[in-house]
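For reference, the structures are reproduced in the following blocks.
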Structure I
Amino acid sequence: MKVLLHGAQVFLDGELRAADLSLEQDQATGNWQVEEVRDPQQAGLFKDRIVDLTGKLILPGLADIHVHLREPGFSYKETIPTGTAAAARGGFTTVCAMPNLDPAPDNLAELQAQDAVYDQRAVVEVRPYACLTKGGTGRGELLDYAALSPVAVGFSDDGFGVQDEDAMAEIMRQIAAVGGLVAQHMEDLELSGDGYINDGEYAATHGHIGKPGVSEWSQLERDLRLVEQTGCNYHACHLSTKRSVELVRAAKAKGLPVTAEAAPHYLALSDDMLRDEGRFRMNPPIRSHSDMEAVAAALVDGTIDMVATDHAPHSAEEKDGPLASSLNGVVGLEISVPVVYTHFVRNGRMSVADFVRVMCTAPRERFKLGGGQILAEEAADLVVLDPEAEVAVDSADFLSMGHATPFEGDQLFGRIDLTVCQGTPVWDPDRLLDTEVGD
């Protein structure tokens, strides 16, 4: 069977072009391949089913390199099927799973076992992280990075950060020797103390314990000094402060092998928007308005390379309380595209090409994920985005088991209408590629 995706703007060779895509389904596997890129003026010559996508965009499958799937160990929060279904709905065909699991993937046998389960149960491609230290606590023994490296997409103790400078220096030396990458949660736990929101005016006014920005950027400053000594590939997770942006910008100016990410909530929210609800608590916390502006500007100018959701689902009991008693973490896979599209593309701060860079090509290139292009005679790995469709954020409608989002009730733009992962339609609510739909 063949289907013609007609009338859309297609992202090809780094730019949007008016083009039609002819997709052909393999009858044995059911998978779809891009047969050819066609002139839209020739649609009348196509003999099979035509799907009208006028006004929409066809983009390569997106990638999120910072996702918590919670399984094994915490399946009451999320499962591999629910988390990857949420990813598919959000337009992501590849995600990278963080290792704060039980058991932790701090040895090759466990990492391989978890990777095999992802292959069996995920609806999109999942690449696993391995821990940085034993148990993934930021304080444990060092690991056999050479053994883990062929399977791990990177190494991280997300949620903690390695606390001891000498240990971090040795970790970087060993990971650099095997060509690996450190994805660091930057946080000096002594400086964080008991803080759980930004140490700013809202915290002071409402009697909350603040977490200062120095708890993030002081450890980043230490790590960048060690990168300069070791040459280790380093990725800074979820930047949230203006000073962190300045440090990354300076590191890049020196030519250090450093990249950085920002989550949607640090790009579009500041602590003057906080409410005393668990859906506004995450780590690092939502910072000041000047921090938000600096992080957003850094995404636009390329200092911050990519958007990553830090999708971190919890149960309702863990998130439905006030800020002080809730756990850190919010969900983001299903709304990352509309948040970024609305706040950066629709208002003219970024082009669609920039959007594809930060949501697709930059993470794929940095983490060696492959893909990121729409090519004839290759398996279809793509998304259809309706840029004019309004998205009312309603967490009750999420496919993720987690429902805590600070964007609840927001009116955004940019809806994913189709996601095809390596030839398989994994999100197709309008049955665009349903073989039972007639002409």
Structure II
Amino acid sequence: MENQLKLSKPEHGLNGELQVPGDKSISHRAVMFGSVAEGKTTIRNFLMGEDCLSTISCFRKLGVKIDINADEVTVEGNGWDSLSEPSEVLDTGNSGTTTRLMMGLLSGRPFHSVMLGDESIAKRPMKRVTDPLKLFGTAIDGRDEANFTPLSIRGGNLKAIRYKLPVASAQVKSAILLAGLQADGVTEVVEPQRTRDHTEKMIVEFGGEVERVEDTIKVRGGQVLRGAKVYVPGDISSAAFFMTAAAIVPNSSITLKNVGLNETRTGIVEVMKKMGARMEVTERPGSGERIGDIMVETSELQGTEIGGDLIPALIDEIPVIALLATQAEGTTIIKDAEELKVKETNRIDAVVQELKKLGADIEATDDGMIIKGKKSLQGAEVHSWGDHRIGMTLAVASLITESPVYLENADAIKISYPNFFEDLGKLVE
């Protein structure tokens, strides 16, 4: 089969230290804010994955000078008004973050732009973003009343809004805040549950002001942003795969260095502790995003229930948490996770189908899954569904299967973790 990898379990366990790649969410936002700020922005430990490179490509088409040198990106910003009407379609690739956040940013620009992504993006719902942006006064057109790409945006002359999010989504919130920074008046966003707050932190890092009062975030339009020096911490969503591997592979001890510990993203740490994982988190003082090291060792795990306010803090880690649950004693229930159905794939269906092939006792529910452990997993032919997180989950599963796993379309992993297999190899030696 095309692009199929044969994966086998290691002889001795996984041991050593790793620095996982830069955080995807923060890398995207640093380029966006640098592009509309005044002055130079330098971004260190930038994630050179395909999604983040799509963001760079889009801003270059908007006239922004962006240089890449190893894992450092330099953005020459000249303020909001320096963005120019693109002569080409803005191709966001497989990146939902690029697509949704750029809609908010472009809604305030007084020109016409067209956004298009890949086949996966063409199926992902955009009305949750285009509806509030239309309330600002932006003209947006697209298939099914602007629910699907390609999307045409004519922006400018925005009036501030107050908007209550129907679903907890950091992408929708961020799109509204990016529009709000360009609108006349104070824009307010009300969250049903707290979601990752990288956008709010970055507004402050670039010299802007944002206010949070309980569940409401307020931002004033017309703010001038200044270029900044941004260090991107390691992505905890990428670290989660090695945290899981360390917990389920016998004779393992892994330390992950310089990982982002933003409190809206550390649900995976909370869940693993709840399941009885042997782990230690050491935070280091600093400004901006919280950062530290995470050490995990082979653990005796117990099933648990995961839902409610915890879900937004670990939505991207649920595929690998499902794998973790197959190795825990008792039953694990994951609920309130309907958002998984509109990710790169329907992640509920994908996880259940692929882990079942390996012998997991796992069932899909309307809003999550039920996993019964502890189960011995067997090798099989599995598929990533073109989804990086499904691909990495199956690669980690191969570390404990009795026979080899044959993973098809393993290349999808490069979207967020280009050197995943190389890093895994360092721990096996």
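Read the figures in this text as sums done on the coordinates, not as results from a lab. No experiment lies behind these values; they were computed from the predicted model shown. Cβ atoms are built from the backbone, for glycine too; each structure is taken alone.
Quick notes
- Origin of the value 0.95, where Rg/Rh (Cα atoms, Kirkwood Rh), for residues 247-414 alone was derived from one of I, II: II
- Entry that produces 28, 51, 20, 1 once P(r) over Cα pairs in 10 Å bins from 0, in percent, for residues 87-126 alone is calculated, selected from I, II: I
- Parent structure of the calculated result 28.0, given that mean count of other Cβ atoms within 10 Å over residues 23-30 is the read-out and I, II the choices: II
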